[in-house]
Each structure stands twice: as structure tokens, then as C-alpha cells.
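Scrolling down, you'll hit the structures one after another.
Since every read-out is calculated from the coordinates, none of them should be taken as a lab result. Everything quoted here is computed from the prediction, not taken from an experiment. Cβ atoms are built from the backbone, for glycine too; each structure is taken alone.
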Structure 1
Amino acid sequence: MTNQKERTVIVTGAAQGIGYAIAESFIQNGDFVAIFDLNMEAAENAAAKLGNAKGYSVNVADEEQVKKAINDLVSERGSLDVVVNNAGLQFISPVEDFPLEKWNQLLAVILTGTFLITKHALPVMKKQKKGRIINISSAHGRIPDAYKSAYVAAKFGVVGFTQTAALETAKEGITVNAIMPGPVRTKLIEKQLPELAEQDGTTVEEALNHHILGKQWMKRLLEPSEIGATVVFLASDGAAAITGESIGVTGGM
């Protein structure tokens, strides 16, 4: 927990899935959440459901949009206390067939987006002498999987970027950490399974066991709220000495 009342929190890609659960966890903690999402209607709908939140239309890979959204938020709220870089997407293909435009798109959203949001949040946090940045990597930020070359490359990159940003800000009252979720019960996982089964020539159940649960010790999909709870902890006063870390929330992997 934190002693500060109603912090201002950005969560990117928070209109659904893990991002929505993270936003919900912060609101339950008494914070205000700015939902940064490419889809304005989805962001506004999520904010209406969550309560103490506001939706913003932001392409995290577009520097001008990122800069404007953060400036607008700080003007409205007066501070920026926590940033969660969660926005992401997936594309399944063998390396030799992987379309360049899809490669560029995944790296732009997952890696460049994390960089841009962090870049424009840091001046505000440095002025405050306090801030928390949590980057959502993946278990695939340390363990590869077939047909996910762009996703794996981007998530490995998020870990390296996290460590560099943490090193640069360690004396500024700012912490920068990454979380590596394992298989989480989301639409992203559900959408992957038929594609993975097709690539392998197997059933969806076999694809689930081989690609998703095969390496996991608990043999279950994690709940999005379990990721949200870990993010809220890393943003708390109790985590003030934790920086530059990549914490697995995987169910064992």
C-alpha cells in the first residue's frame, strides 16, 4: 500500500485484458487511472465501467500523441505518479514467413511504445522526485516460443530497456521494474490457440498444453487480477528499494 491518496496512474492498453485488470486494481487501491488506448470508444467504455478513470485516445508508437496526452493529463491532474506500459499485440508466423510490416508493428507498440511513454513521463517524475514505472514484459521475455519472433524480441527488449531506465533514475526517487506474466486468461491467449494449432497441425487443446501450459508448473491459466496485484505492489511505498528487476508472475516457469 501507499500513504499517498489518489495517485495519478497511466495504464496503456487498458481497455481490456490484463491492462483493464491492472487499472481496476489501482482504482480499488484508491487511485485515479488514465486509460491510454488506441480505441477511444473502448477506452471511454472501460473508464465508465471502472469509475475513477478517464479514457484517452493514444497511439503509444506516435511520439506527438504520447507527449500531448501526458501533458494534457498532468495539466488536468497536477501530477503523474505511476506509469504501467502494458499495450501489446501478437502475431503468429514462422520466421521465414513473418511479414515485415507485422514485425515493425509489434516492435513499435511493445518496445517503442514503452520507450516513448517512459521518455515523456520521466521529466514529470524527476520534477516530483518520485515515481513508479512498471513495464509489462512476458515470460517470453526470458523464454522463447515458436512462431512468436517479433513478440519475443520485443519482450526481451523491454527487459533491457527497464534495466537501463532504472539505472539512469535510481537516485531520482523513481523505480523502474518489469513484470513477466505467464499464461493469463485473456482474449489474446484465446485468439492464439487456433493459430498455434494450425501451425503445428494439432488440436487447440494440444496447442494449449504444448505452447501455453506445457512449461508451466501450476498447469493453469493465471487470472488477470493476479498480475494487477503485483503491479500495485511494485507501485507501493513498500517496493521503494526494488528497481531494475524483472519479476515473473508465471505460476512457475
Structure 2
Amino acid sequence: MIGNIQIIALQNMPEFTASTDLANEISLSANTTIGGIQDGDIVVVTQKIVSKSENMIVDIREITPSDEAIDIAKRTRKDPRLVQLILDQSKNIIRIDADRSILITETIHGFICANAGIDSSNISGNYNVALLPSDPNESAKKINLQLRSIFDIKNLGVIITDTFGRPWREGQLSFAIGSFGITPLKNYSGTVDQHGKILKVTSSPVIDVLATSAELVSGKATGTPVSIIRGYDFEASESDASIILRPVEKDLFR
């Protein structure tokens, strides 16, 4: 059934550190903002606060760059210590754009993005950078189970997002890098459209669509890193965001 959805940014979130209980802070903010989390809600969390709470902040002054990192740094005008972190967090280098000082890599998680998802926005200190969570799906699961326990609910989706660039188009969008409790991919193959034609390969990356939708009210620069999507009738699942990563052998664009 198609109906209306609400997207609500949670207010008055604290500054997150490695000692912060992320799920507890989400629950406190949800209580004051919208009276709590309900059965069937979807919690969308930006990556940066997950990385902070999981102590994924690194001081690059502690990094010793390799010869490879030093060579790439010279070509791209990047700090060689940052380049070393990018290499450490990557399976492969997909492309180096020396003119624009960009490294596109495949991260250890399987994401294709700039600089292995490492950045310094919303991080205190001139030398600190945030790495992606080591296992975003496990992070989403942990938040999900804690919130379900706190609010005594059964069905809850949790999506962890990060901002990536896109092939063919300018601009960046939020994508799901981790999820739990919600079916990541809705497959329409075999269904019939309004003209009686059978759809063969159409599928919708539901968690990516929801991640981008949440960006309308939540973001890095607004002080609202968590939002609630309410009213979307999702299918509960223990599958995670890994199933929407396209296998290399099916990727025509690398």
C-alpha cells in the first residue's frame, strides 16, 4: 500500500566520543523529539557519529608512510600519512586523478569511493581524521537490537549512511553502508507493469533510497546526524547492506 511517510530529524544530539552509548543517545533524543521510537520505524544514522563512538578517529601524525604512499602523495599533493591510511583501508586503487588530488579506491568493505571514505569534516583537531566503521552492518545490528530492547518493539530498520560521489552525475548523495532489520533490495523481476509487460531485471535498492531521503532533514553540517523515517511499510529482514554491492565480475564500469 502506498501512503505518506514522515522524515524527522532528531534534535539536541550530543558531541559523540568513544565513550558515548550511541543507541542510548538516540533513544533520549527520540523521546524528546517525537515521543520515542515506534514499531515499524526506520532509524537512519550518519556514519561520522558511528565512527566517533567506535573510536575510529586517527591522528595522522602517528602514521608512518610507505614508499608507495610517498610516491602517490607527491603526484596528488596529499599528505603522505593520509595516503597511507587510504591504502590501509583499501583493497584496490581504482583510479588516481592527480590534477584534482583524488584517489578512488575500493575500500576493505567493498565500497567504491574517494579516499576510502576517510575525511576530517566535523572532527576536532587539525590532524584527526575519521575512518569508516570497521563493520557498518554489525554496527547497524547493534544499534537495532539495543533500540528494540529500549522501546520494547519488534520491527525496526537501522541504516548507516555515508556520502559518496556518483558516476555520470555531479554532486554527492547519501548511500547506505550498513543496515539491519530491513530488506536492502526490493526485487521487481517477474512482476507485471501497468501495460501487462513482465519486468525482467528491475530492482530497487530500498536502503539507498531511504538513506538519500533522510538527507533532506539530516546531515553533517546541520547538527542532526540521526533521523527517523516513519510510515514506510518495509519488509523486515536480517539481510544487510552487503547484498547490494555489485560483484566485480558483473561490474561493467571498472
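For which of 1, 2 does mean count of other Cβ atoms within 10 Å over residues 49-56, calculated from the coordinates, equal 21.4? Clearly, the read-out refers to 2.
From which structure (1, 2) was Rg and Dmax of the Cα atoms in Å, for residues 105-240 alone calculated, if the value obtained is 16.9, 59? Source structure: 2.
Suppose helix-only ellipticity at 222 nm (-39500 (n - 2.57) for each DSSP H run of 4 or more, over all residues; to 500) works out to -7500; of 1, 2, which structure was it derived from? Let's see the in-between values first.
On the way: 1: -14000; 2: -7500.
Structure 2 accounts for this read-out.
Can you tell which of 1, 2 yields 25 when relative contact order in percent (Cα under 8 Å, 6 or more apart) is derived from it? Among 1, 2, the structure yielding 25 for relative contact order in percent (Cα under 8 Å, 6 or more apart) is 2.
When volume of the Cα convex hull per residue in Å³ is computed across structures 1, 2, the figure 141 traces back to 2.
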